[in-house]
1. Could you figure out which one of P, Q the value 15.8 for mean count of other Cβ atoms within 10 Å over residues 21-28 was computed from?
2. Rg/Rh (Cα atoms, Kirkwood Rh) was computed and gave 0.96; which structure, P, Q, did it come from?
3. Given that mean count of other Cβ atoms within 10 Å over residues 93-100, derived from a single structure, equals 17.4, which label among P, Q identifies that structure?
Structure P
Amino acid sequence: MHERLESIMTKKEAPIIQTERLVLRPRAERDIPNMLQMFNHNEVRKYLGINPPRDEHAMIEMIRNRTETKWTVALKDTDEFIGDVMIPTIAEGYLGEIGYRFMREHWGCGFAYEAVSAVIEHCRSTLHLKRLSATIDNENVQSKKLIEKLGFTLVAVLPESNLLGRVADVAYYSRIV
């Protein structure tokens, strides 16, 4: 009984993954100022769900709810938070859904491609997933270009769908890992 309780209380954290310019690591309280900046930027919020977190309390909850498949993306040389990548759901150890968000000032720098590529490799080599999906607001042209560059194929555009509590046309992508 004690061992079971201990295993329930001990949360796994995302492993550290390093790329050429980035460190993907578990979320930490030192990330809160940049998380607040990212989530309060109108261009970032435009493509998120109906109630994206907006205050420090919500950021603390995100940090407390970290898992082994939710990473902060930080610059390798400064450890500065610039975004996050996550696999929020995994179905039957086979299919994972990938998501990512980056601070507006880091869009177009190749950081999202670098970070998401590293997580895809982790999904293949460590999590042994067979397929990944991505659900993207159909108006988010930059994100769709990124996911296509990463080898995902557009499966369908679902009109007036539930995108994290917000109604939007949704582009559903998939790829074999």
Structure Q
Amino acid sequence: MSRIGKKPVSIPSGVTASIDGGVLSVKGPKGALSLTLRDEISYSLDDGGILVKPANDSKAARAFWGMQRTLVQNLVTGVTEGFSKKLLITGVGFRANAQGKVLKLQLGFSHDVNIDVPEGIEIKTPDQTTVEISGIDKQKVGQIAAEIRRWRKPEPYKGKGIKYDGEYIFRKEGKKK
């Protein structure tokens, strides 16, 4: 039994949801998102919420139940509040600069790294060592943050690299004589 799946997803005021042809569409103040519905799960709209239940007692239906409810919750949260990730850059000469739809990173390579910002994602650089990524789609925000971090993962000796805000980097002691 899924503990998360039992709870209905509440729909706040100003948000509309509709199920049409196997697609759940949610519209809110920040935009619109949609989710392709699984056959193993039954979805129902009632007053004030979306109820997610397994369509049958198969193992696959029980496995998808909690995840599908969380995906529906992410749609509602995305169109109301949105999602954001913050990256911190540590290292001498490492910096970031957002210029329109391109994020320019200087990470100690012989060249600058230019990352194109996908549609629906907004990237800000309040200072040279901070990158703030925001958008309504949680998967896209997390994916672009992971792609930026992949260019220079934090190393354990000096802690140089790109890390998530709040991430703990396990530090190692250097070589001794």
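Values quoted throughout were computed directly from the atomic coordinates according to the rules given, and no laboratory measurement underlies them. On a predicted model such as this, the values are computed, not experimentally measured, just so you know. Cβ atoms are built from the backbone, for glycine too; each structure is taken alone.
1. Computed on structure Q.
2. Values: P: 0.96; Q: 1.10.
Value 0.96 for Rg/Rh (Cα atoms, Kirkwood Rh) corresponds to P out of P, Q.
3. Values: P: 17.4; Q: 13.8.
Structure of origin is P.
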